[in-house]
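Each value in this text was obtained by applying a stated rule to the coordinates, not by laboratory testing. Just so you know, these numbers come straight off a predicted model, no measurement behind them. Cβ atoms are built from the backbone, for glycine too; each structure is taken alone.
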Structure P
């Protein structure tokens, strides 16, 4: 997990502007303190669910929605409809979602029974603590990027994606189940070659193989994707 889309109204009820601004800043600090990056709907050409905004939500790893009061045509408190639509769009795309709902509003609509927390101005510390626990759980469940050095070093000079070369990895779970081989990103540093593997759990082990034309290099044993490197051997 690397990014979280933060959904909030850009037209809060005048009586709640300061509360929203303070809450938003608290939430951003929590997200960044947890080692993640915040994405929002600023500068996408409008607040409707246009393609640019949809892309930001889909490419984010999760969504946090700040359900704070807006004003209706008569000036009364109402729900932030665009925030609701962003939450529902993320939920429909199987993203982890979490709502922080102002004490004046109700949880309703699609996902109304999903987990959320209440926010009362002046009690933002309760939101902060709940949010830290939620993000920590998301990170454990989604895994993190593994980065493993590939040996022998000569592969760093031979590997060239422009020649159709490929790097792949197989994930082996703690219970012994394993996946098919899928593509891995390769990073070439001076004299070294690294495989970057997405969304792995701490207990996962991996096997690596590289296809350089008709020649296949692969690891003999499964290794941790987070510690050290792996030596590949040329297949006969």
Structure Q
């Protein structure tokens, strides 16, 4: 009887160990999140979508980012590469100052960045830190904080991002960020309207800001639960197309 009891106890302990939840690192969580959202399809696809009366195109694994629009009957195309920016008006390249090139380039990059999350979270200049897990709206989340190296981190390298990644689906349902340009501030985004286009996940966002300036980027989730955020806008992508590159 003692032998049987001992064997039963050991089997029980083994079963408990096998059901213990895996401890994930920040990098593993991001890798899994990217895999769920499309994985290697990002590398081999051109992505096109419309956002606020402008068309955005990402080519060559994000090395070439475009913005196309019309204004005052003129056709504009902005092209952002890693170390350059070009503007074309009616298919003719025009000269612009370095300061405007930086502003326009950052604007183009920002829209593409959010549209392709979480894929861009493995860029070379990204630093990841796993924070304490939490619950939000009745679901459990890993919390990953993102910072950037000054070198190759862009003009907004000192911005801080926080992602709430669902522990079951590994999808980033919420994000928040602290920015410093244009007076600075904090924003919180709630993902909705999830859809997959040729295997790549896209979402829209409800965009909020804290009602009090004392609320930090790390406190935005709690503020969201306590209705202490002010709704600003819907961020919606339209006419999405994903084309597998040859």
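What the table below lists for this structure:
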{"item": "For 2.2 (distance in nm of label points 7 Å out along Cα→Cβ at positions 147 and 187, calculated) the corresponding structure among P, Q", "result": "Q"}
{"item": "Computed 1.00 for FRET efficiency 1/(1 + (r/R0)^6) of positions 27 and 163 (r between Cβ atoms, R0 = 41 Å, to 0.05) - originating structure among P, Q", "result": "Q"}
{"item": "Comparison of P, Q by distance in nm of label points 7 Å out along Cα→Cβ at positions 115 and 139 - largest value held by", "result": "Q"}
{"item": "Among P, Q, which structure scores highest (criterion: mean projected area of the Cα convex hull in nm²)", "result": "Q"}
